[in-house]
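Nothing in this text is a laboratory measurement; each read-out follows from the coordinates by a stated rule. In this text the structure is predicted, and so the values were computed from the model without any measurement. Cβ atoms are built from the backbone, for glycine too; each structure is taken alone.
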Structure 1
Amino acid sequence: MADIVIGKAETPQDIEAVKSIFIEYMTFIETFLGQDLNFQGTDKEFATFPDIYDELLLAKLEGRAVGACGIKPFKGNICELKRLYCRPEGRGHNLGERLTIASIEAARRHGYEEIYLDTDPGLTHANRIYEKLGFTDIDRYYDNPMRSSRYMKKSL
């Protein structure tokens, strides 16, 4: 059985690993969608990383950083699940679901009552995870020029 650890990224090395995974995620998503994500303020996000996040989560497989996501404040008692991504070498270990569950638990620890996310319907694996874990569709909650996005929330 593979040695898998999912935990809060706290050391400078772990935070840098999350940043690297997030940048890989951005490249993957921008290629997949054919559109950049600068409308989300990514230049500032990465220039001041990890300042906008309440918590960063990192998945390690055999000691190698292979997946990550973050939770960040959105509005009042609502946070957002952001940048969930698993590198190809980490796939097949249920890390997407495990990271999402860890994010839900972190959001609860931080006192949030709801967690929002946006995704693309074409990311079928991610959509199945969110549906399985009880996320439901909601109206668009921020100014996003991509008309195909799917918006979801989960009460905590």
Structure 2
Amino acid sequence: MFHINSPEFWVAISFLIFVGILVKMGVPALVTKALDDRADTVRKELDQARRLREEAQDLLADYQRKQRAADDEAKAIIAEARREAEAMKAESARALKEQLERRTRLAEEKISRAEAQAVSEVRAAAVDVAMSTAERLISEKLATDGGADLMSRSIRDLKGKLN
């Protein structure tokens, strides 16, 4: 197998001596400790990543709830605005109708007053015409029938009626 003069033999011997020195110095324990430390570090990083992922999922769920709540609130605000707009529309229509009715009533009252005033003016004009006609007829009648005598009798009768 191995001969003392072969280079493989001396390489194997050197290797065994090297491994013995490493074992004597505690290198396997150092390597194991380094690997354990690295495993702990990786485990801690994985735990932290898992915790961060869970926090991110919680935040995402929270933001989704908040978004749904904001959407619901926006829908409620829009619905309320529509109801208010409809109410304002109905109120405006009612106010316009009342205003038109009031203006129509005022116009009708104004027309009635104008008619009454016109009738009153026509009556006054008719009375004026009748009085002037009566006055002219009476003065013509008195001038021809002895109006002076009738006038003096009326004045005398007037004194007796006033006292």
When distance in nm of label points 7 Å out along Cα→Cβ at positions 19 and 115 is compared over structures 1, 2, which one is greatest? 2
Distance in nm of label points 7 Å out along Cα→Cβ at positions 27 and 83 from the coordinates reads 8.3; which among 1, 2: 2
To which of 1, 2 does the computed value 21, 18, 17 (semi-axes √(5λ) of the Cα gyration tensor in Å) belong? 1
Match the computed value -35500 of helix-only ellipticity at 222 nm (-39500 (n - 2.57) for each DSSP H run of 4 or more, over all residues; to 500) to one of the structures 1, 2, and report its label. 2
If mean count of other Cβ atoms within 10 Å over residues 75-82 is calculated for 1, 2, the one returning 18.8 is structure 1
Top of 1, 2 by mean count of other Cβ atoms within 10 Å over residues 11-18, largest first: 1
